[in-house]
1. Upon calculation of distance in nm of label points 7 Å out along Cα→Cβ at positions 162 and 306 from the atomic coordinates, which of the structures 1, 2 produces 2.3?
2. 24 is what came out when relative contact order in percent (Cα under 8 Å, 6 or more apart) was calculated for one structure; which of 1, 2 is it?
3. To test your reading of the models, identify which of 1, 2 gives 0.9 for distance in nm of label points 7 Å out along Cα→Cβ at positions 58 and 130 when calculated.
4. Suppose helix-only ellipticity at 222 nm (-39500 (n - 2.57) for each DSSP H run of 4 or more, over all residues; to 500) works out to -10500; of 1, 2, which structure was it derived from?
5. Given a value of 1.07 for Rg/Rh (Cα atoms, Kirkwood Rh), for residues 154-217 alone, calculated from one of 1, 2, which structure does it belong to?
Structure 1
Amino acid sequence: MEKKTAALPGTKIAEFQGLRAVALAGIIFYHYGNTGLSMYAVWGVSLFFMLSGYLNGLSWSNGKQPQRDLKSSVSYMLRHVKKLYLLHVIMTLASIFESGVISDVQAGGTKKLVFWGIVFLMNVTLTKSLYPKYYWGYNGVSWFLSTYAVLCLLTPVLLHITARLLKNQKDQKLLRAVKVMAAIFAVQFIYCFMIGRTALTAEYWVYIFPLSRVGEYVIGMIAGMCSSKLPAGKGYGAAGGIAAVWIAVMMFCVPMPEWLFRSIVWIIPNVLLLWGIHRSGGILPKLLSCRLLVILGDYSAYMYLIHQVVYGYFFCYGFMEGSSGKRAAVMLLNYALTFALAAGYQRITGAYGKPFGRRV
């Protein structure tokens, strides 16, 4: 089958919307108390960062190139965060009644009130991922938006630096891209490996800390910039399928230390997966392009911010207790309610805030 061309500015890549829905499902159902899905969930987080970088790389190669200055960086960050910011604040406020904040303040008095006031301020200013101890405060999953905001602030500069690194008269662009990705991967590996040898909290320093995500974000950019330079052929569908199997095996069959499975282990198969999905017209892209998955992917950013608060209220009122069948039914109800709230929010506000699903 003929390979597909890169999406033009203003179009939407349906397969990637479906991929977001698949990734988000692992995150949501892991947070609903299914510890066996932990690696599925961390793969989903890695995929979101890399896919965002990939789309930035595509936009760059399609001529959408932001200026490299502070004003452009701030403008870029605000433009990509503002569509989710109101929902983030709403979910932060909604989480107060189910996150244990009120009972903690009642037990600890003024000292705890001041403490949780500071954590709340960190939430609304999107700085919670910059502090290594209280990144789970209130709506725990919103650390992602905080980290994403930092990456958005850096994106114009990262795009210019990355494009410059790929310019080398001695190498073809694709060969140069592979060399640069390998170098970034090596640096990221060393960083994560060293964190794993210390007493530092790996969860924060390789997973939450914004700068720890720059490596995979930039590798995603490079993959997007070079997508149109990939040689013609019919192997991309097979590459995507192999990458999907590779990821699934690592998720469920390969035990790994925390510093590894929370970080670099997903980078190489994710690049192959993104290229395989984007550049082929095989079975996997067709499956991911089904209408239901695309719709769920369209609302993935909203659902991400909403789902844990919904679960928190179900848990507080004891709905998550009981038989396995009852728990499964309640989890599906949670998921459906999360989607309904996301769709309702979009309809009420008229926003279509998808920083992970924006048009390229």
Structure 2
Amino acid sequence: MSIRLRLFRIGGWVTVSLATVLLAGSAFASTVTQNTSWTIDRSGTSAKYRVTAYGDSIYAGYYGSISRVAKRAGPGVDGEYLQKLWNSDIQVIRRTKSGAVAKDIYDNKIVKEKSYMQTADTRVVTFEMCGNDFLQARSSFKNQSGTCSFSGIDTALANCTNYQLKAMQFINANAHANTELKVISNIYYPGYDADNTLSSCTVNGSKINLRDMFLPYLAQSNWRACNFARQNGFQCADSFAQYMGADFDTNGDGQVDSAALAYQLGESESNYVSRITGALKSTLRDANYKRITSSTTVDYILSDNTHPTYQGSTVYVGLFGGTGSTTTAPDYSDGNIVGGRNPAWDRLGHERMGWALSVFNPSTP
């Protein structure tokens, strides 16, 4: 596993270097459509159900190429868990645009491409957004000199809040009545360690720590994602907690860190933000160094310091982006999925995100 992961990281780094003319690194200067359809063909069954996923480069499975994406992005991993649970074929539709901000995903994916969640075989609809709003705001803030302006990051939070809610309301109004599950995935903090540095601009004449400034904004956004989910019949896959906390108790409070960091149903925004930025901040770790046991650390982030690590093959989506499709048997046999987890569930970023989605899967379609 570690050898395979290292190859992906090296490959991703080379491809990012070739793609900077169009994508300008991790905070995309422009957008590229990267849609896929992956049919997981389970032996011995003719029933087929659909998972429809909308989002940016995270759900796209972006790994540094504008022409290919990872097959086993989070929604695809969830689809493979479903094929076993439901004893059926699963079609995973990903309608995604790498580099897109929340408004773009809402307008041009969720709304404009609503037909993909309106088929009678649709059972799961999921989305994620906001990563690029914050990446772009962070990049702009880092380039400031003189007195710091917070207008960019304030706008990113406001837009994220607005379009997360609008997306849920639109999906509720337009997804097929057969839909059994609707899920939002909130966002992790890429570059957590890299941001532990002082700004170039100043507040009251002093430079400020970038991580200390950005973290409360991200916490507010993630609380709103999960709280809107509670209010609108969605589930919330807490990718922030899954990526940023160890899978054991590091601070002696009697709780596994990744569980302690999770959104708690019914808690106020102020309490959540206080927990993340105060009492539990010491348990946060950069997702490049995810601790799954006291002696084992794995890497959830590619060498671009933004996108999740993955395993397996890729899907061609066109020379400059577009749509690709593939049909394969499940990557894991039933015997390899024990207790709702495959052997890689905690080893790679996309595997962990897919598992976080899967815990909400209904037992029958």
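None of the figures in this text is laboratory data; all of them are computed from the coordinates on show. Because the structure is a prediction, the values reported are computed rather than measured. Cβ atoms are built from the backbone, for glycine too; each structure is taken alone.
1. Clearly, the read-out refers to 2.
2. 2
3. Value 0.9 for distance in nm of label points 7 Å out along Cα→Cβ at positions 58 and 130 corresponds to 2 out of 1, 2.
4. The read-out was computed on structure 2.
5. Numbers: 1: 1.07; 2: 1.20.
It must be structure 1, since only it matches.
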